[in-house]
Structure 1
Amino acid sequence: MNIDVTQRIRDLDDNVIPHYVLCDACRRRGVETVLEENELTLRKVIIRALTELPQESVAMGGMRPKQIPGGEKLERFDLALRVKKCDGQIDLTTDEISKIKGWIDELYASPIVVARAWAILEGEE
């Protein structure tokens, strides 16, 4: 299925959701410093879902990135690279779309982002 990853993710009022790139070092010091502000697109949602891992609870209330096998890491990396390098249109198999939807669901807490991204991936938007 051919997907346009340049489509913008919109809120319930049909406004484009902003995308902020924050300074990690600043965040660790408790200061949220915005390095870049632009619009949230399906490409950004997919790449983040493929390259970041959701946090899972560990003993004594700690958190750590979810552990996944090396083969899945490689699959996610290769797919993220394809999405990053595409000219805006990418041909994805139904299996790839299904996996991407699952990874988006795991990483994003926002029902709006998940629902909008899924709708685009399913060809509904």
Structure 2
Amino acid sequence: MLARDVRDILGTERDVAGEGWRSRRLVLARDGLAYSVHETTIEPGVTLRFTYRVHRETVYCISGEGSVRDVAAGQTWPIRPGSLYSAGIGDDHVVTSVRSSSCCASSIRRWRDARRRTERLRA
């Protein structure tokens, strides 16, 4: 069983930041599960582009506002508390946080080779 509080990972290697974003990685593959769970904040007015090569990701918005755009389809959806989006392997997408608020989301990543990865970690 795994139990963890986000306050316990602040300032550790699980608390990762870049230009305009911060990700608190509560569950990682090395924890022996077939998925990871992150709390990610995107600062106001920041736009980030993602394309995942080895995992799928579902993102649930907790606070703030923004949008997600599917680059291939040219379609954009609003992100606000209570909404979610899922991006598959190879889905090129752009996430934008609105200028007036940070966008905080919880994401769950499922790895392409989840069963093999979990078996390797438990061996």
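Listed values, structure above:
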read-out	value
Which of 1, 2 leads on distance in nm of label points 7 Å out along Cα→Cβ at positions 16 and 48, largest value	1
Structure responsible for -2000, with helix-only ellipticity at 222 nm (-39500 (n - 2.57) for each DSSP H run of 4 or more, over all residues; to 500) calculated and labels 1, 2 on offer	2
Relative contact order in percent (Cα under 8 Å, 6 or more apart) derived as 33 - corresponding label from 1, 2	1
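The numbers here are math on the coordinates, done by the rules we state, and not lab data. The model shown is predicted, which means the values in this text are computed figures rather than measured ones. Cβ atoms are built from the backbone, for glycine too; each structure is taken alone.
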